[in-house]
Structure 1
C-alpha cells in the first residue's frame, strides 16, 4: 500500500499511465489541487480521472512541446 501511494504521488505530466479500468493515456494536466488527473487518450480526447484510479505507470515521459 505504501508503494502504491508512493507511485501515485510521483506521477507527473507526460507520464504514460493505465487506469484501474484499463484505459491507457498520457498525463497532460492536473485539477482540484492535484486530486484529479487529465489524461490524453487520443487526438482531441482528454479524460479527467481521480488520481487513485491510476493502476500503473507505463513510462516516465517528457511533456511534448
Structure 2
C-alpha cells in the first residue's frame, strides 16, 4: 500500500506493461474521485503529464 492517498487507498502494481497505481475508493467518495480522473485526462490532453486513468483488465473504467 502507498501512503498518503487522497480519498482512496493506493497500491503499487508492477506488471510486464509497466508500473501502475491501483486505487480503491469508498462509494461516498466516488464522485470526487471520478472528477479527479476527469481533471487528469483534461490535463493530459492539454500536454501536461498527469498519468491519466486506464481501463481495468475487463475493459471497464471508473464511472
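Nothing in this text is a laboratory measurement; each read-out follows from the coordinates by a stated rule. What you see is a predicted model, and the numbers here were worked out from it, not measured in a lab.
If helix-only ellipticity at 222 nm (-39500 (n - 2.57) for each DSSP H run of 4 or more, over all residues; to 500) computes to -8500, which of 1, 2 did it come from?
Source structure: 2.
Which one of 1, 2 has log10 I(q)/I(0) by the Debye sum over Cα atoms at q = 0.17, 0.23, 0.26 Å⁻¹, as calculated from the coordinates, equal to -0.66, -1.18, -1.35?
2
Given that relative contact order in percent (Cα under 8 Å, 6 or more apart), derived from a single structure, equals 18, which label among 1, 2 identifies that structure?
2
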